[in-house]
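Just so it is clear, none of the values below were taken in a lab; they were calculated from the coordinates. Please read all numbers here as calculations on a predicted model, not as lab measurements. Cβ atoms are built from the backbone, for glycine too; each structure is taken alone.
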Structure I
Amino acid sequence: MDRWRAVRSALPTWLDEWLDVVVPIGELLLIGMIAWLVVRSIAATARTMASRYEFRRLLWSALTGFAAVGAVAFFAAWSVLSNIFCSFLIFATKPFRLYDQIEVIDSADKPGICGRVVDINLIYTTLQDSNPASKNCLLKVPNSLFFQRMMRHWH
């Protein structure tokens, strides 16, 4: 310490003032260079390990696993997405409107779901059942069913 004070006292005053600025900047630059070298050495080590131990296969397996999970989730949500898309088709093509009387049938010889349309939302169309035995009963019909079955329509 005494030696450093002796060196600093021998310097001109303007240079002594600059040392208060230059030394911290030099320390920051030195720390930055060391950090850069550490990052570069870690990256080089990771590349070497990846080529030696074939981490690429592990990465590929992880990516295909995530893709498979995403595909399963998509197919699980398919019916909901189908009903939402069909609701847009119902609003766009207007095969029926509110308060219309409709019947969704499987075949011409069997009775189907019959009722008056009281609500159309993104997933279901609500029908008020026209069967006298079940008066005031509401039927919630998935919107995709209107595009999979035949339909009778009365205005």
Structure II
Amino acid sequence: MTRSVRDAVRGVWREAAKFSVVGALAFVVDNGGYNLLVFGLPGGAAGGPMEAAPVQASVVATGAAALFSWAGNRYWTYRHQHREKVAHELGLFLLANAFGLAITAGTVFVSRQMLGLDSPLSDNTARIFGWVLATLFRFYAYRRYVFVAP
């Protein structure tokens, strides 16, 4: 393997590692927020404030995680590759995340509305499955369209 190929592979792995750290923290914001909104505090008697609206809660939690993710990726993962026009970059980022959000909320919709499952386990399983699919899509979209060198 030539040095340039080896360096390129290392660069992608380094980028993927940083992307994964930001993604793991965003995952905590997303799923922690969702569970608080729908199921409330652990051990609490009552459900969360959005107990009756799990799909909307998924949208709110994923939206908060997306904003966290943008800051982490812009200022750490892709700090040398961001665009000078922040509004344009943020617009592309939000568009990519809208697709990711639809994937994650879609898995909750399928689980709840089509399969009739409504337990914390089924919700979290659906969200994790959606999150994996959405993460693969986001990594591709960020590298290809959002955080590109000027």
Quiz item: Suppose you compute P(r) over Cα pairs in 10 Å bins from 0, in percent for every structure in I, II: which one lands on 9, 19, 13, 9, 8, 9, 10, 9, 7, 5, 3, 0?
Solution: I
Practice problem: Using distance in nm of label points 7 Å out along Cα→Cβ at positions 70 and 86, single out the structure from I, II with the greatest value. | Solution: I
Quiz item: Comparing FRET efficiency 1/(1 + (r/R0)^6) of positions 14 and 126 (r between Cβ atoms, R0 = 30 Å, to 0.05) across structures I, II, which is largest?
Solution: II
Quiz prompt | For distance in nm of label points 7 Å out along Cα→Cβ at positions 46 and 62 computed as 1.0, the structure of I, II it came from | solution = I
Exercise. Identify the structure, out of I, II, from whose coordinates percent of Cα pairs over 19 Å apart, for residues 6-93 alone was calculated to give 73.
Key: I
Exercise. Output the label of whichever structure in I, II has the greatest value of relative contact order in percent (Cα under 8 Å, 6 or more apart).
Key: II
Self-check item: At a computed -20000 (helix-only ellipticity at 222 nm (-39500 (n - 2.57) for each DSSP H run of 4 or more, over all residues; to 500)), which of I, II
Solution: I
Quiz item: When you work out distance in nm of label points 7 Å out along Cα→Cβ at positions 22 and 142 for each of the structures I, II, which one comes out largest?
Solution: I
